[in-house]
Structure 1
Amino acid sequence: MKEMVNEMNESYRNFGEFLQKKREERKITLRRMAEKMGITPPYLSDIEKDRRNPPEIEKLCQISAILNLSDEEETLMFDLAGKKRNSVAPDLPEYIMNRNYVSAALRTARDLDADEADWMRFVEELRQRKG
C-alpha cells in the first residue's frame, strides 16, 4: 500500500497537473469541464497551471464525480489539494473535528514521535479488523 501511495504521489508535481492529466485522460475539454463545474474556463486554466489554489471540498467532490475518479485517485486529489493549500487534505477536517479521540490519537502520535512504520502498522491493524 505504501509503495502505491508513494508511486502515485510522485506521478504529479501538483494539484493542477493532476487535474489536467486526469481531465485529458477522460477526453474532457477544459471548456466542457469548467461548464460542468459551473466555473469559467480561465479560472479552471489558472488552477491547472498552479496559479490558483484548488477549489473547496464541494467542487473537489464534483471534480471526482465528473472525472469518475477511483477511491485512490480521489484520495490523491485531496492530498494534493491540501499540499497546495499548505493544510490538511480537505476531506479530513470534519472527520477530525467531530471525533475528539482522533485529535487525541494524533497528539499522542506526535508526542511519541510516531514514525511512518508505526502509522503503517496502525493502519494495517485497522484494516484487518474490518476484513
Structure 2
Amino acid sequence: MANPSSDTGAWGATRATVFTLLSIGQTRLELLGNELEVARINAMRQLMLAQALLFCVGLGIVLTVSALALLFWEQRLLVIGIAGGLCWALALFCYRGLLQGAKNTEPLFNTSLAELQEDLRQLKAASHHGPTSG
C-alpha cells in the first residue's frame, strides 16, 4: 500500500483514515490472538494438572483404605465406611471450590475490549474536536 500521507485533499484524508483503521484492526487482532493462545495454554496446563491430581488422589485413597482395612481387619466395615464418608465430604468441598472458582473468573478478552474502547474514545474525540495531542 502506498504511503497514505503522499496524497492531498479528501482522497488522501480518506486513504489515511482507512490505513489507520486497518492498522488498528491488525494490532487488535494480534492482541486477541495472543490472548487466545495464553488462555488455551493455561486451560491445557490446568486440565493436565487436574487429571494427574485426580489419578494420584484416587490411587492414594484406594491404597490407604486397603491398608487400613488390612490393619484393622476386625473393624474393616467401619474403616471402609468412614473412608467412604470422608471421600464424599472431600468431594463436596472440592465441588464448592470449583463453583467458587467459576464465579471469580476474569472475562476472556478483557484486555482487547479495553483497547478497543480506548480506540473508540480517541476516534470520537478526534472526529468531534480535531486532532488530539496524545
**Request:** Could you tell me which structure in 1, 2 was used to calculate distance in nm of label points 7 Å out along Cα→Cβ at positions 28 and 52 as 1.6?
**Result:** 1
**Prompt:** In terms of Kirkwood radius over Cα pairs in Å, which of structures 1, 2 is highest?
**Reply:** 2
**Asked** When FRET efficiency 1/(1 + (r/R0)^6) of positions 60 and 116 (r between Cβ atoms, R0 = 30 Å, to 0.05) is calculated, the result is 0.70; to which of the structures 1, 2 does this value belong?
**Response** 1
**Request:** Could you figure out which one of 1, 2 the value -30500 for helix-only ellipticity at 222 nm (-39500 (n - 2.57) for each DSSP H run of 4 or more, over all residues; to 500) was computed from?
**Result:** 2
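Read the figures in this text as sums done on the coordinates, not as results from a lab. Quantities reported herein were computed from a predicted structural model and do not represent experimental measurements. Cβ atoms are built from the backbone, for glycine too; each structure is taken alone.
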